[in-house]
1. A value of 6, 21, 31, 29, 11, 1 was computed for P(r) over Cα pairs in 10 Å bins from 0, in percent, for residues 157-452 alone; which of I, II, III is the source structure?
2. Ranked by mean count of other Cβ atoms within 10 Å over residues 317-324, which of I, II, III sits at the highest value?
3. Given a computed value of -7000 for helix-only ellipticity at 222 nm (-39500 (n - 2.57) for each DSSP H run of 4 or more, over all residues; to 500), which structure among I, II, III does it belong to?
4. Given a value of 17.5 for mean count of other Cβ atoms within 10 Å over residues 293-300, calculated from one of I, II, III, which structure does it belong to?
5. For the read-out Rg and Dmax of the Cα atoms in Å, for residues 29-268 alone, a value of 21.7, 73 was computed from one structure; give its label from I, II, III.
6. Computing distance in nm of label points 7 Å out along Cα→Cβ at positions 53 and 261 for each of I, II, III, which one ends up highest?
Structure I
Amino acid sequence: MILTEDYLQDLLDKTLTQVRTGDWAVVLEGSIAEGFGNPGSDIDFLLIGRDEDDLPTMPSLFFVDGRRVEIRTRSLRQLTDQFAALETGAKRVGRIPEDLLNRCQRLLNSVPLRGHALVDEVKSLLPAERLRSIAADWWAHSARQSLRHATAMMCLDEPEEAMDWARAGLVQAVKAWAAGRGETYLEPKWLSLQLDRADRPDVRDRYWELESAGPDVAVDDYLGACVEFAAELGVTGVQRDPARLTVERQKGVTTWQTSERVHVVRGRRDVFVLGERAGQVWRSLVLGTPLPRVLANARATGAAEAGPLLAHFLRLGLVRLAWKGGGTVAPALPLASPPGPLTPPPSTARPLLSLRGAAVSGPDAVDLVPLPADRFAAAALALAFSNMVVENAREDLAGALRQGQWKVAEVSARRAAQSALRGLLCAYGVSPLPADCDLVRRLSLLPSGIQSIRTLANTLTRVSIDSPERAEAVLRELEQFIGLVRQAAGADAFPASFDSADTWRATLELGHDWVRVAAHFDAELPLQEVRDLVASSGAQPHQAA
């Protein structure tokens, strides 16, 4: 150690005056106990009690004689459970939490200061040789995952990412080798000192040669060198063969297509909308097949960025990679953010929705829709349904005007205007909708560029008709209003639902796409009977085949 025991005992005495009393055994753990550290390193004391209480995990920090001192506490029962959990996790070493391994390692390599009998009892729960084996296997698993992932990124035309994961795999492979020789301290920042103590200059020098590779190195050659060196250090199961990687379905991911727009839903919550080329690549996927074949299929769609798009699908957790005979490839870095799918900032495209689907920023885009899946589905279905109601109200208005039924015409015109407003609010993701009487006021939620729509809405939702001349003027205003709203809401191609059998069929087909999505995510449906569209696959339920 770089500090004497007398100094540590004095520092402990001064620190314990600020700690609640108890019958504690005490150890020094961390970098100084391991023989590393420097004058800036903090002092880590672990206090161990025989009581059965759950003692807090959070450390207390004190500043004593110019040093930062951390105090942690653990009961004998907690430590017994901790070591038992490590042994259980060793059956599937890749699932051992980093924090669990770190806590066990720090304690087993700690320096006893007080209560030596209790400390010896605790350390006997897991022999040092067993810790070495578990730590070496844990690091080897991490190296294997990183190097496999690097191989995949190289195949997918992502050389910079491949280089970074090759470096990660290099560090992890050397840490696995060092752990097998007793250097089990987890933090990589002391790796240089660990390699010096291991007394194998050949391993140390080869590691530093690879670690210091500059930006001009050929990435493919560098990855090959890292894989070869890892194998020499005992890390098995990493061949430079991307054909051993397969692209697999990710649990909880579903695909929904509306018109030509592809939506991918992750975990029944996050909705990603794919641009035209991204959608073509997604539809080209044949899951369960080797990565090179999947890439060839994607490139056959004409997408120049097929490899990077596939890599992005992987980052987002929309698909997963598996190694033949080796399970899912899930790389992770120590002392970093926990691994998991990337969640990008939500899309800023406005309006959010159209009848074709969610708005998308470009042909290669994979945009996160800023609505959870159930609200996305409900808003999109309400957008389609509101436009159908507009068509119904227009039909009612035309019939009333032909008969001079002015009051009926007033109600129909107002209904058409209100339904159009519902669709506009839905296009911007407003769901649930405000009451019809509040629709015009709630236009304040939308961008200022719709001022002309707001002005006409104020007039049409309070319209009165008492003569043929007034009826003609209202009809012109309403048609202008509906045109403006549908253009703003991406619904300008909505069919005239009630004009003919063909337009009604087109309306049902359009509605069927959104009813399926809404029903799947248990979104509230505007009418219970629209569920019949799912059962009939978009056809009329009573029509003979």
Structure II
Amino acid sequence: MTAVDVERPIPQPTLASAEFWASGRDGLLRIAHCRTCDRWAHPQRAICPHCRGRDIGMDPVSGRATVAGFTVNAQQWLPTFPAPYAVAIVALAEDQSVRLTTNIVGCEPTEVHIGMQVKVVFEQAADDVWLPLFEPDTDGQAEPTPLPEPENYRERLRPRLSGTSKFEDKVAITGVGQSAVGRRLMVDPLSLTVDACLAAVTDAGLSLDDIDGLCTYPGGGGPAGMGEGGIMAVEQALRIRPTWVNGGGDLPGQNGSIMAAMLAVASGLCRHVLCFRTVWESTHSALQRSGQWHATPSRATGMVEFLHPFGAMSAANWIACYASHYFHRYGNAKDALGAIAVVARDNASANPEAVYRDPITMDDYLSARTVSTPFGLYDCDVPVDGAVAVIVSAVDAARDLPSTPVFVEAVGTQIMETLSWDQSTLTHLPQSLGPAAHLWSRTDLRPDDVDVALLYDGFTFNALSWLEALGFCEFGGGRDFIDHGRGIAIDGRLPVNPHGGQLSAGRTHGYGFFREAVLQLRGQAPGRQVDSPRVAVVTAGGGVPSGAILLRTD
């Protein structure tokens, strides 16, 4: 790919980023620079994250960098951005902790590698935008820049408050419910939500009149295909008249909404909170393809301002860059990713609710079409339509209900890594390491006490990251732990996603893992049931932010 043969999404410069996007006007890359401590930062310039000084300007850098992570994208996300092309995270020579997501141009995508020395070259995309791309640095004028080392995130772990009771001990999970889940159901998403909510209320042995709280993710402001309209739409439908509501995306993963409900119940504000999560991505995509749903093109804003202009349109691209760095540091783990996919499908074959139930082999996995290296088709989860609901109750109220309660042992929520898709740790899924460490600080249980793991698998690498982050094995030890699938099978040392996960059962965005954990602990799993589990761990969040929950039977 050359620097001029594509039509890219254009970023929307903001009051904070306009100078960055315009810096290529004179051929110089400019980055936020603290004049107090002489450190660099990207992308924000409101305050120095190192010394918290406010004397920050946009100063030129050499434009030289090192490829720290990359992926060769093979998926045609945009008609004007032909594949294949290389998306990369490059670490600047001046400061390895400052990185840009970009494209590597001036060479074949297959020539890009970790540690490659590159230099900036600009492409003007609009009157006010010069995109910093990078090409191989063959001048030999600078010493090769070493790769960024992993952050010592554990030094940031906050100790548990002493002398206080745990809010987790005050709540229980009393009901779970799920609507129909499938591909292109062409059903109103609010109807799916209502189906799941009514099922959860019935499962708990409650009535709608008992529900005094509503909680959801991401609320009414989420993108099309990712919700039913939030609290307003569901309250208008059910007329619960709650004493407390919550909906938003800035939570510790999708299941952070369930944690928020726990806090409301533990505080005494509510006794029974109905939590819900609805997706209809499959139907939304079908409506777009048929022309029934019209989307107006706009400039890239918010989180994707620094991603979409480089064709990094999907989490597949963003997370694949991390997988490449993991492979470079710890060794190629492609067969471990394949084992995760094969075991997920094997588990799904016994789950009547799963979307895809036909078994696959390692040969099937390896021969599947490439999406974004090292990810192929079976590394990616399945967009579906469906809703899942969960009831969080006060623990004293739960004991009077006919349902079997599941109790909460601990949550992991602390942000210990940089909240970013390219400035954070490069070795594992962003925001898996911090919440995992925080989880174990709130309990006396250890990884060996866990009987079943429900690990977010938006991509196979996500599940591998969570395995290592949670301490089931050392960093880089996931391949041996998985043991060609034997280690994570239903009768292995740690059964993982016995319902098939999102890779085969369908992407219900975190809530499906929570429901499966509850059913497993009750002995009511619809597919493969683990033998007498007492402790389950659930993770959610396909990146930033994320969270973890430890559940138990008694």
Structure III
Amino acid sequence: MKKVFYLLALLGCISYAEAQPYCKEVASLKGEKWWGGFVGIGNMMPFPSSTREFDMSKENFNNQIVPFMLSSVGRYIWSEYPFKFQLSNDTIKIVSEYEEPVLVQAGKTLKEAYLAASAKHFPPSGKLPDELFFSKPQYNTWIELMYNQNQKDILDYADKVIENNFPTGVFMVDDNWQKYYGNFEFKPEKFPDPKGMTDRLHQLGFKIMLWICPFVSPDSPEYRMLAAKGYLLKAKGSDLPAIVHWWNGASACYDMTNPEAVAFLKEQLRNTQRMYGIDGFKFDAGDVGYMNGEYDYYDKQANANTFSQRWAELALDFPFNELRTSWKLGGKELVQRLGDKDYSWNAVSLLIPDMTTAGLFGHLYTCPDMIGGGQFSAFLNIEAGKFDQELIVRSCQTHALMPMMQFSVAPWRILDKEHQEICARYAHLHEQMGDYILQTAKESSQTGEPIIRSMEYAFPHQGFTECKDQFMLGNKYLVAPMVTTGNNRTVILPKGIWKDDQGKTFRGPKTIQTEVPLNRLPYYERIK
């Protein structure tokens, strides 16, 4: 690796010129457009002709990273290691400290580039996360309870799911249920009977997941025990645990490159499952963007990206899992959620391009954030009657025909009866389409093809390169939700015969204007 060359240069064994990073320039071909690197900026893709520099070893945009770029004319770039890239006048400049990334001409289309890269670099595992994810909604307590996770309000939330005619599904208890970070016991002052709570949730028809992270509160009993075992990440050149600054303060951190530490953590999670009847975990954090200090990893060749990958790999042992960030791992049986978005129309418009980008990077089983947004700060100081109810409904509809849908802000708290009933209807549509979504997911686990597909992927070189407001669900359904305010939109149908959600038939290629009242989600079944 290139770092070895730097050391050799310092020792005088080679010249500094020989120790320079690998640089590569790739000039775009005529009409060629590029995707790559970061799910969190999928809405920027295909990239414009010029961009700022992006660094995979320093940032992750609150989402997944893959050392991979692919183009609309069948080319792709791959590296096993993080690299920097920048577009300037339609030329990609790549800099790597590790190796020269490989440029491959795999075909003539975006799909051919993707399938060739998937087969070689991130083949599908043949496995799925738990099948319930694809047919039932998820409910996350974050927006409603934030850091006040407690037994009474959790059970109240679950009861209201049923009272308001929403399907049961996966129930996620978010951050601050535990005594402190690194501990996996419920706070007794907030949860007088946690096993009774989980038994009740199971009786209601939910599966239960708990939020966890790799961090450990400093000077806790767990901290002292883990430090003595050598299971915590160490500060550079020190025997002392490193302190990582993240969004909830400053904490020590499991060294995920230490197999003994990982095995120990896994056993703690298994104990939590046995003790409380928990089905799985939401594996939060692991962001490259927060691991920006100087550390001594157990694996001497590791870096922040390795750490992120190993944290995500832990989730593979738990079929009920969710991640918001990872390094590589395309094709694996992991639920990869989009990063938290704010409560805005702009955020709704980002869902489709970010989801299709996740698919293009091999993240087959992705959830499009939380309905209405997952940034809790955007929901503060808004009275229940002051929410933009149209926005919440359109966000819900956009989620409904994606692989997964997740509620957090409670529709029954912020919506009137009419808007709430529309959301319940589309939660049930997701349930009704569950067999098709699951079958598509099973096919994806064998072929590597995304469940959610960009129009350019599905219909190459037909003018869809910049299309970001409609998508394909598998091979069969074209979905065209409203992602802006209003009740009319343009839909572009490719060649073929299409039947819409109202039973009307169209012959493509055809551009149509369609009325979209608030209670309608336009989608089109490919008949031929």
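Bear in mind these aren't lab numbers, they're just calculated from the coordinates by the rules spelled out. Please read all numbers here as calculations on a predicted model, not as lab measurements. Cβ atoms are built from the backbone, for glycine too; each structure is taken alone.
1. On the way: I: 6, 20, 22, 18, 14, 9, 6, 3, 2, 0, 0; II: 6, 21, 31, 29, 11, 1; III: 6, 25, 33, 25, 9, 1, 0.
It was calculated from structure II.
2. On the way: I: 18.8; II: 26.2; III: 22.1.
Comparing I, II, III, the top value of mean count of other Cβ atoms within 10 Å over residues 317-324 belongs to II.
3. On the way: I: -15500; II: -7000; III: -9000.
The read-out comes from structure II.
4. Values: I: 17.5; II: 10.1; III: 15.0.
Structure I accounts for this read-out.
5. I
6. Working: I: 5.8; II: 4.8; III: 3.0.
By distance in nm of label points 7 Å out along Cα→Cβ at positions 53 and 261, the leading structure of I, II, III is I.
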